[in-house]
1. A value of 5.4 was derived for distance in nm of label points 7 Å out along Cα→Cβ at positions 39 and 63; which structure in P, Q was it taken from?
2. With helix-only ellipticity at 222 nm (-39500 (n - 2.57) for each DSSP H run of 4 or more, over all residues; to 500) derived from the coordinates and found to be -16000, which of P, Q does the value describe?
3. Kindly point out which one of P, Q the value 2.2 was derived from, the read-out being distance in nm of label points 7 Å out along Cα→Cβ at positions 87 and 151.
4. To which of P, Q does the computed value 4.0 (distance in nm of label points 7 Å out along Cα→Cβ at positions 31 and 159) belong?
5. When distance in nm of label points 7 Å out along Cα→Cβ at positions 71 and 167 is computed for each of P, Q, which one produces 1.3?
6. Of structures P, Q, which gives 23 when relative contact order in percent (Cα under 8 Å, 6 or more apart) is computed from the coordinates?
Structure P
Amino acid sequence: MITKMARHEFEPTPEITPQMIREMFKVLDEKGMIYYTTEGAYVPTESGWKKLVSTKNVKEEIVAYGHPNITATHTTTFEITKSPELGKEGSCVIAVRANKACADLSDEFRNALKEARKLEITLEAGGVEDKIVAYGSPALRLSHPEDIVIRTSDFIDGRTLAILSSKSANEISQDLIEQLRKPETKLKITLELK
């Protein structure tokens, strides 16, 4: 049984399944970062331990803009798109005209994100800020040329930037969403891997 530990105020409490843990240990074992002892426990290898203690923060910044059709009512995702247009059906979109999509992220950031590290997302617009925590995954493709999607689930496709997010579109600060309904509002998105 997995118990909940004290977390930072904006960190999620993701639903971690035994299958997710097995998959994570399998990936770490295949990469030579951990091994299974005769006593029945996983422990870090020497190279795994060195990697763990030498991990540095990696940051990426994105700029996008508001749009009058932003509703931000989606309950499992939020999205940022390079597209300048947004129809009324785009309930997960929180900003348009982004200067980057998944395919545009730096190699350093992409590689670090695929190490399943914690991602702190800061959204700032019109003097309002909101913070979200999500997670990377070795299964991320980061291939989409137009969109970035952050998901509260563990579903992954080419548009997925991060999974197990602490917030979906409808949970983002309503003051921030109100600012983003103005087309001239500039949204600064800071992505920092810890």
Structure Q
Amino acid sequence: MTERLKQNITRTIGREPTDNECVLLSEHMHLRSFPRKTLLAQPGEHCRYVYFLLEGAAYSSMVDPEGEPHVVQFALENYWITDHYSFFKGAPGIYTIETLEDAETLVIDTEGFDRVCRASHLLEHFFRVLITNAFVALQYRLAKTNTVEAAERYLEFSRLHPDFVQRIPQYLIASYLGIKPQSLSRIRRTLANDH
């Protein structure tokens, strides 16, 4: 197990995994590298992996019937990303997951995930907290998208995720925030002029 993953677990649940738990996770997580613009998951295909980013950036999105992409999640170092619906239901995927930069990841497949969770209460708890946090963040973002002005959403996003603002293309941030890229450009210009 990498030190970065061990720190991620400790930071998430407030307890360091034991040596046995580290070995267990290492047996089921594998290092995989992907070049920029690699599709890690696609709609209609079963997403068999959860990815933990050691280096690089990725995002997940879905496309509406008009062909407009809607970004669901970003991931940089120390973030996890998957198509939860496909991974946990064993159903065809609904999201595209693509690398934005060359990425080094640790991956765990469905069978490994189940084995790890059955064998370790701490690791099952860790993954449950990750899934709960992802669900809560999604609900919060949906509520804000429907009730808060675009400029305020962007300000909060840039305050909470300054690394994303530096590394993620603006058109993807606009999609994530539920606004048009031109609107985000205007918001950024206005904010720059106000300072």
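Values in this text are rule-based calculations from the coordinates and carry no lab data. Worth saying up front: this structure is predicted, and the values here are computed from it rather than measured. Cβ atoms are built from the backbone, for glycine too; each structure is taken alone.
1. Values: P: 5.4; Q: 0.8.
Working through the options, I get structure P.
2. Working: P: -5000; Q: -16000.
Corresponding structure: Q.
3. Values: P: 2.2; Q: 3.8.
It was calculated from structure P.
4. On the way: P: 2.7; Q: 4.0.
This value belongs to structure Q.
5. Working: P: 2.0; Q: 1.3.
That value comes from structure Q.
6. Numbers: P: 27; Q: 23.
Computing relative contact order in percent (Cα under 8 Å, 6 or more apart) on every structure in P, Q gives 23 only for Q.
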